[in-house]
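**Q** Input: structures, listed below.
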Structure 1
Amino acid sequence: MIIIKIGNSIISISNKDSDLISWKWRINSEGYAVTGKATSMHRKILERKMGRSLMGGERVDHRDFNKLNNCRLNLRVANASQNRAYRKIDKTNTSGYKGVSWSKQTKRWRAAIECNDKTFFLGYFMDKESAACAYDIKAKELFGEFAYLNFNITFGEEFNLLILFFLFEPINKK
């Protein structure tokens, strides 16, 4: 791993990309390393790793959420839906869990998830943890490795689905 320091920012790249040290990099307003007007470091490195240019609709995803960790193992191709799925909890979230909100109408926790501009309603739950589990199951189903989960699920998927089905059955599903 090679470290590049630009002002107060530290950028990590793989040894295979050592020639990029000589490029004139800066940190843009979004926090990415760029050179010139349009060349972003993470995009350049991922294209090198894949041996081709990114196609329309393909985006660069940082596995660890660090925009300046441009090591090859940290970068992967994602489509727009996968890229949106692999985001941390929104700052305005009040439940503390992704995909979970309070329903004033039912006085229950509501779980929902969005994929490809379609919203999946997962049910109402007595507690927010149960709603968060329902979200995690559907997120894993829809997004696979791109799912940003509320809980670290470590058992086999079949076991998780079976246990969570019995423990966290929704109260009322529309």
Structure 2
Amino acid sequence: MQNKDAPPLFVVFAGGGFGWETRNLLQRLAPTNRIVVLAPDPVSFPETDSLRIVRVPAITLIKGANLVRTTYRVLVSALLYLRLILEHRPRALICVGSSIAIPLFLAGGLLRRKRIFIESITRVTQMSQTARLIDRFSLCERLYVQWPETASLARKAIYRGSIL
């Protein structure tokens, strides 16, 4: 049963394989939580009483990309997320694999929100660049991995079986 007065969860819905994984997560969370979905691309599911969709800019962390431009985009995105967090007052920020987690978790850390990163199920032998950055700079309280082989690759990695 959903508590209408409870603060919502922020869940990032990125495209591609992350989208599939996030859909599975949303199906598990939606029955008992109000959710604000942060989506950089058009989302193919409707808003409901428990699910609100907010468009946000995409951000990609690519090795070899212009560091100044990337840093600027991360900081501008973090300012947007500060505004959204102040507006919606979520109790937790959840992201599956996407680099959107970097500016979102920066903003969430400033406002003392719980931040949860779930590494993609496709990461079997190595961590993504996003997960490595999140771990290195302690940008989340929980960093879940979905394979026992990756649990030792990050200080904060937690393996509890497949999350998704």
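**Q** For which of the structures 1, 2 does the calculation of relative contact order in percent (Cα under 8 Å, 6 or more apart) return 19?
**A** 2
**Q** Name the one structure among 1, 2 that Cα Rg over 2.2 N^0.38 Å of 0.98 was derived from.
**A** It was calculated from structure 2.
**Q** P(r) over Cα pairs in 5 Å bins from 0, in percent, for residues 70-117 alone computed as 5, 25, 35, 24, 10, 1: which structure among 1, 2?
**A** Of the options listed, only 2 reproduces it.
**Q** Here's a follow-up. Just checking, which of 1, 2 has the largest value of distance in nm of label points 7 Å out along Cα→Cβ at positions 22 and 38?
**A** 1
**Q** Of the structures labelled 1, 2, one was used to calculate distance in nm of label points 7 Å out along Cα→Cβ at positions 14 and 102, giving 4.7. Name it.
**A** The read-out was computed on structure 1.
**Q** Where does the value -10500 come from, among 1, 2, when helix-only ellipticity at 222 nm (-39500 (n - 2.57) for each DSSP H run of 4 or more, over all residues; to 500) is the thing being computed?
**A** 2
Bear in mind that the values in this text are calculations on the coordinates, not laboratory data. Note that this is a predicted model, so its numbers are computed, not measured. Cβ atoms are built from the backbone, for glycine too; each structure is taken alone.
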